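Below, each structure is written out as structure tokens.
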Structure I
Amino acid sequence: MKENLLHLTDVSKSFGEVNAIEHVSLDIKNRSVIGLVGGNGAGKTTLLRMMAGIYKPTTGRVYLKDGQNVDQMRSLLGVVPESTGLYSKLTAWENIRFHSRIHGIDDSIAWSRTIKFAELLDMQDSLHRYTEGFSRGMKQKTALLRALAHGPSILLLDEPTAGLDVTSARIVRKLVQRLKDEGGTVIYSTHHLAEAEQVCDRIIIVHNGTIRADGKPEELLKLTNTQSLEEAYVSLTSEIARPRQEDAITTSKFAMLWRRLFTKKHTFEVNEDE
């Protein structure tokens, strides 16, 4: 039986005069693969960051089934951002182990979980290689393993197959299906409609900061009286999409200047891969 794990209640998020998300309410249930579908600037990443507790809503609330705010219970969440954020001077396993230790997971447990999914991703022979020389696909797989090693209840994926070749993308989709079969919950952000149709049993269409539709693929076709998800999407998002502003508006000119001055004066032995 499915139960609610995560709630968003009348959530809005503004950056200055820009309303990135407006009055969104969602309930996320277990044993589901939920697609956040929308173009660049739609608000998908902002929604994911609020679900992960990285952003606090300007209004409304994001909370877990027991009433706790997500930033109090981040151990229940696994996050794979669009930028993998790996430490290039560490091996794949060292990246995963470091992350798991932050969550208080014993190395032996983290290793057992890592090996389980590494075999599915065909990564078991690369765990002790430095990530500096990894391809885009290898980095993405490492980020997935890192997000899964502490045993999260909900996995948040931001464009998980962006830049991947066909084989790697298929492997990622296979992993997502495996997680669902084992009772997991995946929130899958993508702008690829065909991909969403393949892996998601529920699709949430996000456009210009609002939810335009929420349901099973066949329900969206019925709602719009269309024959394909692409036609349904166009019908529901007919007005012009706004420019993507999420990243630019979160960094002030002062912050950019400070970062530039700081990085000129300091170097680190471990660099984070962007």
Structure II
Amino acid sequence: MRIVLSNILAIYRRELQSYFASPLASVVAGVFWLLAGFFFVNLLNAFNLEVLRADSLGNTTPLDVPYQFLQSFLGVLSSVALFLLPILSMGLYAEERKRGTLELLATSPVTNWAVALGKLLAVVTFFLTMVLPLLLYEAIAFSATNPPMNLGIVFLGHLGLVLLAAAVLSLGMFISSLTDSTILAAVFTFGLVIFLWVIDLLGQRLGGPLGNALGHLSLLKHFGNLSQGIVDSGSLVLFGSYIVLGLFLTAQSVDAFRFQRS
């Protein structure tokens, strides 16, 4: 077990260093922060205007502005992330295929599971570094709320965002292992993510047991539960299942590649 963990850690360090040294990853992070900051300011202004309008009209109905703002902001972040995550995952294995190093990985003493897990942990860690700065100005905004914002809801919402990213990156890693073209990997990952994002709409149209089953596979539905502060074990299990599925399929894909080369 110690050897396996050391192998995972070695892969994790190598991949994480490559992300921080990659100009493309830096551009992705910059675009994410730019869009997040733009929407944060605009949403904050919009909700301030809504409060002022309600006060001018003499509306006495209480408005949970911090909660509504958090839901809107997390929704925007998830939408932006869905466009950028395929770019982060597209080179996880496609670059190995292009450089000819995938065969070395496939035939090395390190198990395919360890390699896949190390790569996934690295890219998820990089995404975490993209999310953490956002918490700073969220904390500044929420520090002015009265009554104070429930930190449990904030934590669950961002946990849902990270789990969503981990699920997408895991599936994107599998698609990346199927091709040596990073562009194709990004396009197919984006298509799969959009399908899993809107499958709930298809389930609502079909109805019945099949519709319910399809709706349960929706990333949008389960992310929405966590972003609302709802502790739903079904949502946690679903995201975990997508993550494990991506790891399993990636390991099988690399194993099939090794069999073809032998």
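Read-outs: derived from the displayed coordinates by stated rules, not from any lab. Because the structure is predicted, anything quoted here is derived from the model rather than measured.
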Computing helix-only ellipticity at 222 nm (-39500 (n - 2.57) for each DSSP H run of 4 or more, over all residues; to 500) for each of I, II, the value -11000 comes from structure I
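Using the calculated result 77, 47, 35 for Cα extents along the principal axes in Å, pick out the matching structure from I, II. Let's see the in-between values first.
Numbers: I: 53, 47, 39; II: 77, 47, 35.
Computing Cα extents along the principal axes in Å on every structure in I, II gives 77, 47, 35 only for II.
Have a look at I, II and say which one yields 59 for percent of Cα pairs over 16 Å apart, for residues 48-159 alone, as calculated. Walk me through the numbers on the way to the answer.
Working: I: 59; II: 72.
The read-out comes from structure I.
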